[in-house]
Structure 1
Amino acid sequence: MASPLFDNEISAIQSPTRISVLLVDDQPLIAEAVRRALEDEKDIDFHYCSDPTKAIKIANQIKPTIILQDLVMPEVNGLMMVKFFRANQKTAQVPIIVLSTKEEPKIKSDAFALGVNDYLIKLPDKVELIARLRYHSSAYIYHRQRDEAYAALLDSQNKLSEANRTLEKLSSLDGLTGIANRRQFDAVLAKEWARAMRNQAVISLLMLDIDYFKLYNDTYGHQQGDQGLKEVAAILKEVEKRPADLAARYGGEEFAVILPETDEKGARDIACSILDKLKAAALPHAASQAAPYLSASIGVATMVVERGCTAETLVSLADRALYQAKAQGRNRVVVFL
């Protein structure tokens with residue numbers, strides 16, 4: 001049992017499961033009587049404030065599980081004090097038992113309307129006082145712990161969801177270039193193909209292969225080779241003008257770009273712009289037989305999706321166009337006709 005506390009004297013904050021009583025009353029005799037009533041209760045901490053103007057500050061510090069409050073005090077009306085406690089975020093839900101010298105139905109009604117939890121005549125029987133303190137405190141502690149557990153659960157779920165989103169994003173990206181990987185390419189192509197089939201819409205696909213990339217690695221080293229792959233990926237990322245567009249690393253030095261609702265001319269223009277950007281980047285490639293810089297060959301295929309067609313057909317046509325681009329001397333765009 002804590003020793004008697006007077007104005008500005010605050011004990012250490014206790015375990016959240018302990019009962020913490022804050023008495024706000026301008027009469028020290030009342031405070032001493034309550035202290036004596038509680039002194040044998042080992043799980044109850046008693047705090048006393050005789051100045052109602054300091055009650056909110058003290059309550060914020062000790063975090064009581066219940067407030068005992070006089071209704072008649074100098075400077076601050078008891079009902080106004082209840083309003084202050086209820087307006088304060090840290091005490092808004094803390095149970096309040098008001099103490100009065102007599103039964104006054106009107107005041108009692110007003111007190112309950114303001115959010116008071118109980119009403120006692122000074123001084124209540126010790127057994128009754130302790131019973132009410134325990135009842136209201138236990139309910140408050142239970143609801144506080146429930147709310148804290150729920151908040152912790154929500155926080156945990158939010159963190160898990162965020163971690164899952166991050167993991168899903170990472171699992172869909174190529175570790176070196178940062179654009180979509182083959183797994184994501186396959187998933188997005190299947191989704192866009194199904195959507196195009198529902199709408200009998202057009203869809204285009206670019207297949208891109210870096211020219212003489214093995215020679216590039218042999219000449220400049222694998223570190224510079226990785227940088228070349230990143231440069232190509234960054235250029236392809238720039239052509240993703242709409243949410244449905246997707247640039248992906250298809251494998252090794254091969255890349256792909258999915259262009260839903262893009263006709264043959266639009267796909268050709270995008271492919272040519274990629275070659276222009278590679279030329280502007282001017283990454284030297286002295287060993288290339290296609291261009292003095294890092295260049296690429298691009299195959300383009302466009303289809304109006306109808307039943308009986310498959311996405312694999314589109315990939316096959318784009319791949320055949322890519323093969324023709326390489327056979328014709330590389331560093332060029334070939335559209336499958």
Structure 2
Amino acid sequence: MKVLFTGAEYDRHDPTRGKSFEYNNFYCSLKRMAGVEVTYASFQEILTLGRQGFADKLLAQVEREKPDLVFVFMYTDELSPETIRKLRAKTTVLGWFSDDHWRFDNYSRYYATAFSWVATTYSKAPDRYRALGQKNVIRSQWFCDAGSYVPVDCAKDTEVSFVGLKNEGRAQLAGQIRAAGIPLSLFGGGWDGGRLPQAEFTRLFSRSKINLNMTSPRSLWERTSFGRLFARRSLNRFVPDFHFVSNVRSWLGQRILQIKGRPFEIAACGGFCISGYADDFETYYKENEEMVFYRSPEDLIEKIKYYLAHPEEREKIAKAGYERTLREHTAEKRFGAMFAAMGL
């Protein structure tokens with residue numbers, strides 16, 4: 001099967017931030033899949049070629065390579081609906097939409113009907129896509145790249161850790177955890193620990209007694225949240241956007257807690273994870289058997305203290321989560337299910 005994957009090569013189109021999530025976890029996972037031949041078209045070229053120049057080059061690449069599928073993971077407005085329809089006239093085109101919890105109203109719905117198929121991680125989005133006229137909808141979910149996220153044999157020398165971008169809600173929660181006397185190591189943009197290289201993630205997940213996945217809802221009044229009422233991302237910059245009604249719906253949707261890729265990655269490394277509960281999480285892990293969820297800061301602090309004091313129970317849950325992840329939540333399982341749904 002021939003797949004042409006197109007997406008952002010660098011995080012937020014900024015080479016100084018390193019390779020993007022979609023490059024590391026989608027493109028690299030597809031490269032490792034047996035029976036799949038994958039090529040790549042980097043959105044980074046838009047910065048030099050322009051949108052139309054890149055679109056022309058992408059269409060020529062499809063003509064030349066004749067892929068069975070063009071797999072599109074857009075971050076902003078890299079491709080126009082017109083370009084997507086031109087691609088669809090040549091082959092099957094799948095669009096992966098990752099933030100429909102809050103981006104459906106002012107982003108996804110403008111592109112959805114241009115694709116042959118769309119994939120969404122939000123449980124309530126399929127009906128909304130069908131209402132637009134897009135009948136080919138795949139309900140999927142994040143996953144782990146089992147080739148990159150593997151257990152590391154090392155001492156459990158870190159009590160509690162978190163890896164992720166700092167925001168107001170997470171900072172407040174981290175402060176409450178530390179105020180309760182719990183040692184918490186923080187890594188990622190904005191934290192004292194700084195950004196970790198991809199290769200360091202697996203060691204941290206393995207060496208931590210407890211890995212946190214903070215899903216605190218974002219404050220609507222943060223500068224980056226509030227600003228979305230009047231602006232939107234376009235490649236690596238913000239531009240004015242005056243679709244006020246749809247922007248308000250999107251702004252309010254940021255309060256919906258959603259599943260992220262991090263819990264799957266932690267579990268794939270054999271790490272014990274306490275995650276904030278999010279939409280439909282119980283479909284993917286049995287609560288308190290394969291993963292632990294919290295529903296308030298007080299609940300989280302209580303569970304951290306409990307599981308630090310009960311290592312055998314902690315390791316039993318981590319083992320069950322690891323086995324469930326390799327059984328059901330790898331990139332190969334997700335992509336294979338999508339390809340089957342599309343008849344590929």
Structure 3
Amino acid sequence: MSEPLIEIKDLTKVYGSGITKSQNVLVALQDFELTIPEKPSKIIAIAGESGSGKSTLANLVLGLTIPTSGQIFFRGQEISKMNRKQRTDITRHVQAVFQDPYSVYNPFYQVKHIFDITIKNFKLANNRDQENDLIEEALNMVGLQSQEVLHKFPHQLSGGQRQRLMVARAYLLKPDLIVADEPVSMVDASLRATILDIMQHLRDDRGISILYITHDLSTAYQIADEIYLLYQGSTVEGGEVTDVINNPKHPYVQQLINSIPDINRKWSGEITALDDEQHRSRSDSGCRFYNRCSKRMDHCLVKKPVLKPFEGSDHLVACHLYSDPPD
């Protein structure tokens with residue numbers, strides 16, 4: 001059996017040292033685990049509300065921040081132990097598409113610059129003809145034509161065009177994995193569908209896996225093969241997207257699914273503000289969903305639930321409801 005493309009073990013990121021009481025500590029991500037196989041290519045969604053740790057995970061996988069503990073392996077090699085040349089090689093194989101298409105461009109350069117510099121840095125072409133062919137192929141992949149966009153400045157393009165250009169730039173390197181951090185959250189509905197179609201095409205026809213970071217369960221359900229839901233830095237549930245969305249087990253995920261608006265239902269009751277962050281300053285503070293959970297038990301506040309298979313299936317859930325009660 002071949003090594004996984006990406007294997008993440010016990011990945012944790014803590015901000016702040018907590019040496020003095022005046023220093024705040026935030027457990028942004030705790031004990032996260034995930035395996036992305038070499039084949040078949042997959043779209044794996046990482047979902048959760050704002051502040052749940054999704055973007056922290058993306059930055060850790062991309063090497064933009066250093067983990068507090070845990071390991072990330074690329075084809076069996078631990079990334080933290082690689083030399084500079086090996087890390088550069090990983091950059092070619094693991095590419096990113098970020099949320100904001102407005103801030104990733106240098107406004108003083110024409111669009112062609114982002115392709116030229118990528119080809120130059122990674123030595124992708126031997127001459128101008130090869131370079132033009134590579135750029136044309138990448139643009140065609142996302143439904144754009146070179147004569148329409150390459151010699152324009154970023155402000156002359158729509159948000160949808162800029163985001164598709166970011167996908168094209170990532171595809172230029174023929175990566176094995178694209179980390180897409182909220183790639184459709186800042187484009188309108190019609191372009192959202194186009195970009196999601198492109199992502200599926202990259203998976204199905206080009207063999208590129210995608211780590212899809214999102215807060216939108218509907219788009220995750222539409223395109224993902226697997227989904228993992230985070231709450232305050234911890235994975236609460238994961239597995240095949242149809243199993244998790246159609247039959248959620250964790251109370252938090254059940255509440256998420258039930259919160260989808262229904263035009264035939266009238267809102268009732270009062271909204272009560274809760275201190276959701278009070279359990280996040282320690283890694284041993286029990287279940288972080290305790291305050292919101294209608295099914296909470298005393299030992300939920302003492303012991304952190306372990307993510308494990310539900311009834312022997314591939315459907316993972318971290319909840320004491322499915323564990324043996326403590327002695």
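No value in this document is a laboratory result; all are computed from the given coordinates. Not measured: the values here are computed from a predicted model.
Determine which structure produced the value 21 for relative contact order in percent (Cα under 8 Å, 6 or more apart), calculated from the coordinates; the candidates are 1, 2, 3. For relative contact order in percent (Cα under 8 Å, 6 or more apart), the value 21 is produced by structure 3. I have 60, 35, 33 for Cα extents along the principal axes in Å, for residues 33-200 alone, calculated from one of the structures 1, 2, 3. Which structure is it? Label of the originating structure: 2. helix-only ellipticity at 222 nm (-39500 (n - 2.57) for each DSSP H run of 4 or more, over all residues; to 500) was computed and gave -11000; which structure, 1, 2, 3, did it come from? Attributed to the structure labelled 2. When P(r) over Cα pairs in 20 Å bins from 0, in percent is computed for each of 1, 2, 3, the one that comes out at 29, 55, 16, 1 is 3. Ranked by Rg/Rh (Cα atoms, Kirkwood Rh), for residues 249-312 alone, structures 1, 2, 3 are led by 1, which has the greatest value.
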